[in-house]
Structure I
C-alpha cells in the first residue's frame, strides 16, 4: 500500500470499501482485522528494532476508519471509540519498546488522573471515563514514547496517504447514503441526512481533514489517489459533501489548514531553507486556482440548498431571519461560547479540584446534559488547577514542534497538522482521532531523507 505505483488501485479499493459498507458493516470488519492480523507481527518486530514507521503507519491507517466504523455501526466488533483504544494501545506498546523518551508525557498522564477518583454529580458512568480520559491519556503516552523520534518526510507522507484513504472510504459512505437532494429539506442547522444519520460534527471533521489532505497531495504533486486530476475530483467531493453537512467547524478548520499550507512557504526563513522561491510562487498560483475551484464547489452546493448554505456560514438561523434572535458570537458558534463560559463558571466555583472527570456534562446545565465540545474549558472545569497545567502543556505543543524542526525543510506540514488538531478541540473536543493522533505527530522530528 505504500508503493506509489499502486496508489490508484488502492484509492479505488477504498472507494469500493466505502460502498460495500453501505451494504453490510462486515465489509469493514473483515478488512480491518485482515489488515491488523497480517501486519501486527511485522509491526512489533520492527518496533523491537527501534523502527517505528511501520508501527505508526499501521495504527494511523486503522484509526482513520473511526468515523466510518461509527456510521456503519460495526460495534462491538470494532469498538465505537476505536481511535482512543488504539491510540492508548499504540502508546503503551511504544513505551514498552522505546521506553520513556519524554517526562512531559508522563507528567501529562499524572495531571489528568486524580479527577478519576471524584465525582461532584454522582452521575458519571463508564462511558464518560472512556470518552474524556482516554483521549488525553493517549496524548500523554504518545508523547512519552515518540518525543523527538526521527521520521522522514517520505514516511510522513505515506502515513498521511493512509489517513486520506480512511477519510475517502468515509466520504464514499456518506455520499451513497445521502438521499436525493429533492428529498432533503435544507434547514439552517446541522444536516444529518448528508452525514449518514451520524453526528454531523464528527463527520464534517473527517471530511474537512480529507479536504485538507487531498489539497496537500495536489499542492505538492504527491498524487495520493494515483493521479493529480483524480486528486482534484476527490478534493471537490470532500468539499461538496462536507459543505452539505452544514456543520461548519470541521470544514473551516480544514480550509484554514489549506490557507496555511499556501502561505507558510512564503515566509522569508522558509524560502531561504527551501531555496526555490520560483517553485513556491508557481505552487501558490496553482493553489489559488484550486481555491477558485473550491469556491465554485461552494456556489454549486449553495445553489442546491437554495441559498441556505451561505446563510448557515453567515451564522443565520430561522430565529435570526424572523427577527426573534440576534446573531451573537455564541449564536454564530452554535452555543460553543456558552459552553465555554459555563465551564469557566464551574471551574471558578471549584478552582483546585474541578468537578471530576467528565462531570461538567451534568453540572454545566442541570436541565440539559451537554457533551463537551471545547476541550480547554472542559479540562479547567473537570480537573481544576491540574487541568490548567495540562492545557498549558497541551496547547504549547505546536510552538515546541515549530522550534524542534526549525532547521527542517518540511516543518510546515507538522505545524499545520497541529493547528488543525488544536482548533478541532474548540468544536469537537477529543471526540475523534484527529486531535490526539496529530498531537503525537507534533513531537516527531523530521529528517531530510
Structure II
C-alpha cells in the first residue's frame, strides 16, 4: 500500500496563547485547548477545555480557530496524544492542528486513525516515547498508509462506529453517576424527605435549613397540582425518614440520626507494592494495579475485591475509585472496605463529597494517612434508610459496571482492528462482517 508523510497530505497549524496580563483576552466564548486538555480527553473527540478566550484575545495572538473534526496532536507535555475537535475551537502552542490539503485525497477521520496507529507503532519501538517534542519537521517523518479515498472512509466508519458506541456508554455513565449523586445529596445532605415530612407535620425547621425548606414547600405545593416534572418520593421511601430535626456536632440533623466516622463503617488500610508488575494486560497478569492516576499496570493475583480506593500519597492526591472487581492497590493508595454491603455506595458518595486535600499532612510530599481517612465525620441515617438507598443505587451502579465492561471490550476490538485495518492486513469486507457480530 502507498505510504506518505503526514505533511504530504495535511498542513500542520501551531496554536498560540493570548497575553495573560490582559484580562479582556480571557474568559470569553471561544474554547481554547491545551496539551493537558487533549491528553485528558476520554474519547475520540475533544469537547471541553479548562480555559476560554475572547475574540479580542484570538485576534491579538497566534491562536487560531479550526473547525470541528480537525485532528489535533500534542507537541509538548504528553507528546503524541491525539483527538479530533468536537466543535470549532482554538488551542495553544503545545498542540498542532492538522488541516487536510485536499479532501479528495485524505479523509480527516481516516487521518485521525492512521496517525493514531502510526504514533502507537512509534511508541512501541521507542519504549514509550515518540519525541521529546513534535516540531513541523516531525510531520515529514511520520508516515501513514494512503489507500483510495473510499477505503479510507470505510476504515474510518468501522473504527468510528466502535468509538461512537464507547462514547455513548461513557455519556450514559456520566448521567447515571449524576443520578446517584443527586439522590445521595437529596437524602443525606439536603434532607429533602425529612423536610417534606416536617412541613406536612407542621414541625419547626432549623434556621440553617429554612431556605431549603422554602424551596421544598414550593415543590410540594406544585406537586399537589400533579406536576409530573417535579421530584416526588414514593410513600414507602418517605415513611422511612423522621419528621423533625435535632442538634448535633455537625449542626441540625434528622431526629434519631447519628454523627459517625468512616472508621465506624469501614476497614481502612493501605495497599502494597506487588511482587510482579507488567505494563500490559495478559493471561499471566490480568489484575489491574491502582496507583496515583488509576490503573498503572497489571499483576498476577488480586489483593482486594469490592473496595473504595483513595490516592493518598503521590500522583493526584485524593482521587477516588470505586472498584467492584479483583484489583491490587499500590502502596500509595488507601483502601476502604465497608463492613456491610449496604454501606458501600453510601461511603463512596460521602468520600466523593469530602475535600480530601484538606486532610493533606505532607510538607514536601502530599500525604493522606489511614487515621485521617478513618476520622472523616458525617451524618448517618437509620439502617433501613441505608438499605433502601443501597437497593436503589445498586441498580444504577450495576448498569454503570455493565457499560464499563462493554467499553473495555469495544476498546479492545478497536485497538486490535486499528493497526490491521490501517496496514491493510484486514480487508474492509472481513472487518464489516466482524463488526456485525459484535454490535
Structure III
C-alpha cells in the first residue's frame, strides 16, 4: 500500500503551533481533534509534528502489539526537575530495575495486607469529616478531604507512617504548586529554564524543597532501622538500593526520586478520582442510595476486608465509570523508536511524539453508548463488556508501562466509597459549576465545595418487611 503524503491537520500558530491551546484549553482542543473522525490526527507543538491516536486499535498498537517501538516521550524529561529519575520518567535498564523492586509490593498478598490499613484510614478520615462538618456547619472543600485521605492511606500502607494534619495540608499545597508548574513545562513550546529567578520559579523551588525535606526525613529515619524490621514498599526500595550499590554506598538522590514519585503518584491520581466520585454521588443520588444499600448489606458496621471487595460490584462499577469520564491520567505521550507504518498506510516517522488520551477514547461515541452520560451499569452488563473494545478503556495505561498501582487504586477507591456512602450525604453547593482542569492529573479546577450531612442507616429489617 502506498504511503500517504505528510499533512498537518492542526498546524496552530507560527513558531508555537498548538502549545498555547494545550496549556490553556487542552481538553477542548483534543476533543476537536477527536471529532474529526480520523484515526490519526497530526498537530504541531512548536516546530514538532505530533500525532493523536484516536482509535482503540491504535491504543492496542502502542501498548501491546508494537509496544517495543513506543517508549516514553521526551516530554517526560521535563518532569525530572521535580520527580527526578523514577518510574514515570525513566526507560531502559534503570527503569526495569526500579520496577522489579517495587512490583512485588503490589501483588495480591501484599494488597490483602494493606486492606486493613486502607479501611481503618478511610473510616477514621470519613468520621472526622462528618464530625467537623456537623459541628462547623460550613461547606467543605472535598478536594482537600480527598487529598488528606489518599495521602494518609499511601503513608500508612506503603511507608508505615502517619503525618500530622497540619503537615498533610502543607504537603498538599506544595505538591499542587510543583505539579502545576511541571504541567506548564510539559506542553510549552519554549519552556523557560528553571534557573531563571522568576517569582513562579522561586515559589516552585520552595515547594519542592519542602517536599524533598519531608521525604528525606522519612528515608533517613528508616535507613537507621535494622533491615527487615518493617515490611513495606519503602523497605523494598531501600533494600533495592543496597543490593545495587552496597549498604555503605546508598544513592540518596535515587532513593529520594523513587520515594517521591511513589508518594506523588499513589495519592495524586486517587485524590482526583475520589473528588470526581463525590461530585457524581451528589449529582446522581440514586447511585448514592444503591451504593449505600450495597455497603450496609455486605459490610454492616464492619470495616471492609480484602475478601469483601468482590461483593461490592456496584461500588466497583461506580468507580470505573468515574475513571471512564474523569481519568486522572487524562493523556500519555510516547515516542516512536523506528518509523511505524500503520495499517492504512499512514507513516509515523521515527522519533515522533504520539499522544494517547483516555479522556478522548473513553468518551468516543463510536465506542461507547451515551458517552457523556454517567452510567455505572455499563460496567455490570456482561454482554456490553464482551462487545466493548478492550482498549477503549485504559485509565491506567497498559502494556509494560501499565500503572503499578492500578489494583491498589481500585481497591482504595471502593473502600473509600463504602465508608463515604455509609457515613454521610454530600451535596454540591447550588449553582456551582465544576470545570475539569487537565494539570498533571485531571482535577476539578476550583475548590469542590459541598455540604456534608450525617447519613441515616438503612433498617434492613424494615426494608425486608416492606418488600
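When relative contact order in percent (Cα under 8 Å, 6 or more apart) is computed for each of I, II, III, the one that comes out at 24 is III. Computing helix-only ellipticity at 222 nm (-39500 (n - 2.57) for each DSSP H run of 4 or more, over all residues; to 500) across structures I, II, III gives -12500 for structure II.
Coordinate-derived values only; no laboratory data. Keep in mind that this is a model prediction, so the values were computed, not measured.
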